[in-house]
Structures are given as structure tokens and as C-alpha cells.
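Before anything else, here is the set of structures, which you'll find just below.
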Structure P
Amino acid sequence: MTPRPTPAPPQPDKPPLRVLLAAPRGFCAGVVRAIDAVETALKIYGPPVYVRHEIVHNKYVVESLKAKGAVFVDELSEIPPTRAPVIFSAHGVPKAVPAEAAARNFFAIDATCPLVTKVHREAEIHHRRGRRVVLVGHAGHPEVIGTMGQLPEGAVILVETLADVAALDSDPGPLAYVTQTTLSVDDTREVVAALVARFPGIVGPHRQDICYATTNRQEAVKRIAPQVDALIVVGSPNSSNSQRLKEVAERSGCPAARLVLRAQEIDWTLFSGLRSLGVTAGASAPDVLVEEIIDAFAARYAVSVETVSTADENVFFPLPRDLRESAAG
């Protein structure tokens, strides 16, 4: 049953705007865990807490944590000798990173999303069983770098497109595939189908690697996109899952989809004369930014908000063990 729209108060000077708000949207369990890891470390140990790379791909979140005493670095070499916690981001890291942290006697805390860790373990198992691993993902993304870094150089083949699949060696030996967790479900399905067609013996994961949150957020956008004049994805440009939501909206019939981090970034020349608007948020975007975006439209339109829900999420990941033990102590 579709929830009734929230009626807007009478505002005769403003045109009406029906806002379809996606649910689920915003933070997933892996992002909540990673942010909580930084905040808990700050509470227990005090600042500074060092974080390698952005803990999640959202500038607002990163700046908020900086204000509390988190120090973000690109590489461990930027960190001076310290007893302060050093946290690895939710995207996962190559094995060389924890090895370097151990060599420098850092108190390292791994905030890698458990669903990314699942992909790492799958890749390692395939490698031990003598299979070359095909990774479906985007070159240069931290999650891809981390996954490829679980195995020796050359043991993982990265493919992004159908053309990449067609260019693979016709006799590469035993193969298996894993995927980046934040990809478009539809794109991945096409690439995987091409892999299976070309290499019928290729071994896949027991359960798909695309994370539940990615799937759920894309399904909600597919429901909303054909019904609205435009759609906003609240998220950062470097967020893979947010970029995929924008692409899904465009493919699903939305005339205009835009990725926006904050209300001040809205290009109002693109959002004038609307009668309906879809709003969602990437898995690393906090709901406060969604509210900010809706408030910005409410300043120009008589807004009524209707939530479109396609799934219930109750997934919870506990803090990394070191932090659980420290908090309990």
C-alpha cells in the first residue's frame, strides 16, 4: 500500500511539488560501522585518530570527523611515530597496508565493510584452488585496489566492460569471478553473463557480491524514476554507489538526474518548473543532507513528500573487535 503524501501547508505563492523520497536510502550498515569506529576511537583514546583515506566517500562526513579530531592521510608514510589508533577505511586495503602498519608498530583498526571482506576471502580461496580471479569493477576505486591487493600481482584480472571480457585470453586456465560491491546491478549482470558465455566453466560466488544496500537503493530509484520530472541523488562525486544511482535513474526513464552533495550545489536553472521530484541518497550520505535538499526545494515550492519504500533494512555490523574490547574494558 502506497503511503499517503504529507500535505503541504497552503502556500499560494509557491507552485506545488510532489517529492518522492526513496526508501531505503543513505547510510548502509558498513558505513555506519566505519563512522562509528572513528567516533568510538576518538571517545576512548582522544584525538588524534588517524584514518587512511576517506573513511567513506562523503565530504560532509569527512569534514565532520576532522572537526572532532580525526586526521585523514593518503598513505601510512604520512603518519608520524604514534600510539594513536590508525583506522583503515570501509573500502578495504591491500595486504601491504596492514603489513606496513605492523612493521611500524601502529595500533591498526580495520573498518573494512564485512561485505568487502567477504569478497577478499572469496578471491583468496579461488587463488588457493589454482584459479585466476576476474574482478568486475572500476579501475582506481579504493575497493578494487584493496581487492586486487589481496593476491600476488597478476593473479587478478580487472574487467569493467563487455569489451574487456571480449579481450580476455581465450584460454586463461581455471577462472573464477568476484565483483566490486557498489556496482550497478544491471551492468554487472551483463558483464557476468558475458563471462559465463565466454568461459562456461568460470566459478562465481555462492551469493552475489553486490551489497544488499546497493541493490535496495537501486531498486527504489527504478520505482521512482519513471514517475518524476527530475531526480536528485544526494552524495559525493567520488562515491561509486551514488554515481550508479544516478545512472540507474537515467536508464529507468528519468528525464534529468543529478548528483548533489549539498543544497548550495543545486543548479536551479535545471530544477525550475517541476511538478514532481525524486530524492535518494548514496550509502555514504547522511540523512541530514537529504533534509537540507528537501528544505531548499520547500523554500521555492509547496512541497508534499511521499516515501516510496521497496525494502526493509535491519542489517547491523558490530564494531571492529579491538574497539569492542576497548569499549567493554
Structure Q
Amino acid sequence: MTHTRCLIIGSGPAGYTAGIYTGRADLKPLLYEGIQPGGQLTITTEIENFPGYPEGISGTDMMADLRKQALRFGTEMHQGAIQKIDLSKRPFIATDDKGETIEAETVIVATGASARWLGLESEKKFYGQGVSACATCDGFFYKNLEVAVVGGGDTACEEASYLATLCKKVYQIVRRDELRASKAMQHRVLNNPKIEVLWNSVTQEIVGNDMDGVVGADIKNVKTGEVKRLDIAGFFVAIGHKPNTDFLDGQLELDDAGYIKVQNPSSATNIPGVFAAGDVCDPNYRQACVAAAKGCVAGIDVERFLHSQE
């Protein structure tokens, strides 16, 4: 059995930043990078809104930089995932996907949240080449172009409204004949001349090629059966996110959407010695710089907690 003063579960900006801070505190943290080391940003082609990269940087390169920095301060990296963990008492006992056990005095959960997708093969094919799940992250690339947003809830309406400030036209594809969003968000969308809502509609296919990425989408009206081609350069999926918390088996307190509840402004959860950082506890922003900041908070909180136990 391996023993660590701090087990960090998950990589990405939150996990790696937590590694930097706990490493600099000489806690010799053990970080499990998960099935996708570096997190979702490693499949993002260009990042222009993370401080410190004035010319922009690829997601893969940025996460490699954060990883190197965490390694520099003594964070021990493990590829693989934590499959289950017992948080009933300290030290906590975790089991990874190889069956190995880890005894941890503290835990930082930084497993992120996964976007919900439509399930189209073309959606996977053009991810990062016109298909996105974050308008704030990628909307700038479609300035003065036409784009589409899928979804009828608050998130989709927020994404459509934001994109309308940048883009020439925004199609909002809604499966039903009404929006699920709050009245305020509905009003904002329905009164924006740059947003056209396509009611009773589903995406049949995203159209594109290797050179240009997304160039269109085939949209089907579920009542009439009519298929319409939209000539668009960007396709934004906004049907929600799922926090990656299944392995916790309900041991931490979650909100109604499944995100870990933390005792703001700290990263503490309802279990002493367990902390959370990044998108796994953030239903509002889902930005890399916010996740990194919360990783910093979690790292400092762990150091203070351990000192309080001495």
C-alpha cells in the first residue's frame, strides 16, 4: 500500500495547479491523471484566454507546461484512474484501476465535468474543428461568421446570447416547441435579431471536411420530417455537463446537478480532509483559469488542514 499526505485525483488545470502548490509545500503529493492526462483541454486546438500566453497556445502544449511545473516541485504522477475511494475515516483508502491501494491523509478531487454530446460520429470527428461545448472558450474564432447552438435550457440561451455579440448570425436548435430556460433568458434570446430559433428540430448530421472543419449542419424538423442545411462555420453543443463523481459513490455532498458542494470561499467539502477544485465543483464558469485558481485554493487548504492536525 502506498501512503501519501495528499492524493490529487484528476489532472487538468485544477489538478496540476494543486500539484504545484502542494508540491511547493513539500507535501510530496501523488496525482492520478485519469484516463485523459491533462483533461479536456488536451483536445482543444487553440487557447487564447489563459493568462500568460499572449499569442495563444494549443491545449496540449499548455497542459504539458502545467504538468512540467507540477513535476518540478515533486508531484508524483500516475497514469490511470482512481476507481473507488473510502472516505468514511482518515486516512482515506483509494483503489486505482490496477487494483493498487493508496492511503491518503488528504484528498483533492479535480476530476472535472464532461460535456453531454448528441452522439453523432460527425460530432466526434469535428470536435475542435468547428464543434465545441464552450462558447466562451471558442466563440472568438467565429467572429462575423454564422454558427449554431444546440439546446433549449439556460446554458444554451446564454451561449447563443454570447455568440450573438460576436457572430453574424446564430441558429438555436431546439427539440421542443418551447425553451426550458428561465423567462429572463428566453426574453433575451427571442428578442435578439441575430438569433433564429429552430423549433421542433434535431441535428441529423454535422457537415465538414478535413481542410475547413465544419461547413454546415443538416437539421431535421421532427414534426414535418423536412431536412434543412445550415451553412455554418461553428457548431456549439449546450445540452449540459456531467460532473465526474461516480467513483465517489455518493460519499460527498452534491448539488442538484451533481456538482460537489464546497464551503466557499474555501475548497473544503462536507468531509474534513477532502477538498474539491475545478469543474467538478463549478457549474457556473467552466474556464481553465478559474479551475487553475481553484486548484491553488485547494492546495493551500490542504497545507493549512495538515498543519492544523499536527
Structure R
Amino acid sequence: MGRIVRTALRRSLKQIRHVEPVKPSAATGLVAVVYSDVEADFGMLAPPVALHSPAPVALAATWSLLRETLVASGHASRAVKEAVAAAVSRSNTCPYCVSIHTATLEDLTPTTFADVEAWASGSGAVRPFPAEQLPELLGVVVAFHYLNRVVNVFLGDSPLPANAPAPARKFLGKFMGTSARKDYPPGRSLRLLAEAPRPDDLAWSSGNPVIADALGRIAAAFDAGGERALSQPARDLVLDRIAAWDGTPPGLSRAWVTEAVAGLPAEDRPGATLALLVAIASYQVDDDTVAAFGGDDRRLVELVSWAGFTAARRMAGLLHRATEV
């Protein structure tokens, strides 16, 4: 069963849009190390991680974010973390991630976590779990606000190929559940990224030294990619817009983003447009928006990663403040 699911998911790398991921057989250096770690600790080379491979540091940051929040063992059970992942993914209308993490949760336990899911989706601000679990669960919130945005840009609605047999989703859940039941000591991914101070807006992670350390390294990695992908004026505009955002989706009209970038030089508008859409309305990103940006695969991954992580930090901050009121 595991071999069949793993093979199907590797084939699903062909479903990645806009960039060409590094094939496992061609991976070298940091990409090869991350690929090996992902398969060892997550059970499969997940396309939402592998799609970052044109930008190796962004790949390592994405894996570290997923591993140290969702995968690594800690105070919160893996089942509760999967419930948070599924709830955030539903709130972002990311069927790809909902499918994987709902199937995993169903295999792990028949228990429902309605109160935790309400908290994670922002509809129930009261914290329904012990305080020592907050860095892990808010870390999962960051991870999936990030991954949902990336998946909405680069992947379709299903983690399995269109021709996958009907029982494949059940097999996927069992495969992921088997992997999720194992113990994974925290901190293994820290070696992949340079040490960096934790930003102030991620101070809620201080109760878990490993997650706090990881988030400092991850934020620095994504910020460096953003600096390469966008001009300073474009980044400043995106940062200001996200800082003022209340987390509410803007709807279907794009008038807001056209107005937001109007004051930038013409050459900066396509990148700023794409970054704002990724951050605030990833469901609005289409082929024309990506083509207008015109960056190579590495630059495109770095732009989407920076914008997605910046928005994920904002969403976690809003939830943390609401939780603490």
C-alpha cells in the first residue's frame, strides 16, 4: 500500500504548475538533503514541499516550518495538529490540503475536535487547549496559512492524479496515519537553515524554544528570498498592506489590488500585484498574473514564499491577539 501511494504522489509532481520541480533522481546538495528528510519524516515527497525545489533555501524553510510544527512530537497530539491543519485549510478553501489532512485525521482517531477547529479557523477565539500547546498549534496555523496560499498558486484541487483508483484517498489516509503515529524528535530541521533572531511578531512561540528558533531561521530565509524577488518599494507596499489587513478575503473583484499598486513604477506593478494576491486572495492568482510577473522559477518561488509567509504571520498574529483577549 505504502509503495503504491508513494509512487502515485511522486507522479503527482507532474501536476505542479508554473515551475519545474527538481526530480528526486536529479536532486543534489540542499535539495537532496531536504528530499531525504521529507520522505523519512513525512512518509512521502509531498508536492507542496517539492514545488519549492527551484529555490533550495525556500524549500528548506518550507520543510522546517512543516516539520517543526506539524510533524515533530510535542505537547499536542498529532491528531489535534491535523485537526488544526484541516480547519485552516477549509477556511482558506484549499481542497488539496483539506483532503490530505482530513484523511490523515480520520485514520488517526474517530474523535472530533470541533472546539479546536473553531479556534483555528477564527470562529472560536477562546483557547480550548492547555497554554503549553499554543506554540505548536499556532505554529501549525502559520504553516497552513502559508501552504494553502502556495498550493492555491502551484497545484490543483487533489493530491492524487486524476486517474488514481477510487480507494486511493482511503489508502492515502492510512499511509499518512501510519507515518503520523511515529515519534519524531523536535529540531532535526534546524541544521538546514542559518541561525537568525526570531522576529517580534512571532514572540508567541517563545514557550517552545525549538519552534521559536525554527521560526527565526525560516523568517530570515523567506525575507532574503523576497528581497531577491521584489524591489524595496514593492516590498514596502506589500508589507504595509498586509500590516493593515484584518484577514478578511476581499471577494472576487481585483479593483483593490489595481488601486494598491497604481503608485509604483510600471516595472514593479506585476510583482507587487502577484505578491498581494498571494497574501490576501490567493484564489485570484491565475496564469496571466504569473506570466505578467515573468520571473524565472527560483524568483517566482521566492516571491510566492515571501508573500505567503508574510500573510501567514499576520493571520497567526490576529488569531493570537483574539485568543489572548
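Taken together, the values in this text are just the output of simple stated rules run on the coordinates, not laboratory data. Nothing here was measured: the structure is a model prediction, and the numbers come from that model. Cβ atoms are built from the backbone, for glycine too; each structure is taken alone.
Taking helix-only ellipticity at 222 nm (-39500 (n - 2.57) for each DSSP H run of 4 or more, over all residues; to 500) from the coordinates of each of P, Q, R, which one would give -7500?
This value belongs to structure Q.
Can you rank P, Q, R by mean count of other Cβ atoms within 10 Å over residues 67-74 and just name the one with the largest value?
Looking at the calculated values, the largest one is R.
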